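Take a look at the structures below.
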Structure P
Amino acid sequence: MHAFDVLGDPVRRRILELLAEREHASGEVVAVIASEFGISQAGVSQHLKVLREAGFAQVRPEGTRRVYVLDASPLRGIDDWLERFRVFWPHKLDALATEIARGKKARGELGD
């Protein structure tokens, strides 16, 4: 499965966000994802399997628990692919900064 296909799913993106914070036992991931998305333990396990098989997560047994940790390697490939598009970003980001400054000035938040 291509990295963008993996990241196209909001549940898997959320799991990666959790793993980016710190490693998590599978039960912790299930608890968060079940409460936020209303999916079963089996459904979360399938998403974790996709993340493992695509290289986004690694798992290690710890007693009776399975602990998941983020593997950022596939993200580097995405970052490399995005590099060709970064040339378009500075202008848009500069325009956004200008609009934010205008809004702050209009609200009297700037010291100018």
Structure Q
Amino acid sequence: MIRKFSILDIDRIMQLWLEANLDVHYFINKSYWLNHYEMVKQMILDADIYVYEINYKVLGFIGIVDNYIAGIFVDKAYRCQNVGHQLINYIKKDHKYLILSVYQKN
């Protein structure tokens, strides 16, 4: 199920954010992510966040600021299982176009 973010999700969202960044962006020093953790936590509160959950466990989320996909993060165990695709399709219903930036090494 996909639903709007609740403040009660913040710890799980940040866990997913940190774990995914450390795993996927292996070419960026771990300290970068740790040093930006609190800033991102505050920024999440200003974005439109939608979470993907199964049995009340958040397994992924997507953040949108206007038409910009600020981030999409999925639990490692659920990557390649269509979670990210479902999140993107969900937000496409309310956006005529979307913008996404990625690291070149991605």
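Source structure of the calculated read-out (Rg and Dmax of the Cα atoms in Å, 13.2, 37) within P, Q: Q. Say we calculate distance in nm of label points 7 Å out along Cα→Cβ at positions 29 and 45 for every structure; which of P, Q gives the highest result? For this comparison of distance in nm of label points 7 Å out along Cα→Cβ at positions 29 and 45, the top structure is Q.
Looking at structures P, Q, which one was semi-axes √(5λ) of the Cα gyration tensor in Å, for residues 5-52 alone calculated from, given that it came out as 20, 12, 8? It must be structure Q, since only it matches. Work out which structure the value 19.8 belongs to, where mean count of other Cβ atoms within 10 Å over residues 69-76 was derived from one of P, Q. The value was obtained from structure Q. In this comparison of P, Q, the computed figure -19000 for helix-only ellipticity at 222 nm (-39500 (n - 2.57) for each DSSP H run of 4 or more, over all residues; to 500) is attributed to P.
We did not get these values from a lab; they are worked out from the coordinates using the rules stated. On a predicted model such as this, the values are computed, not experimentally measured, just so you know. Cβ atoms are built from the backbone, for glycine too; each structure is taken alone.
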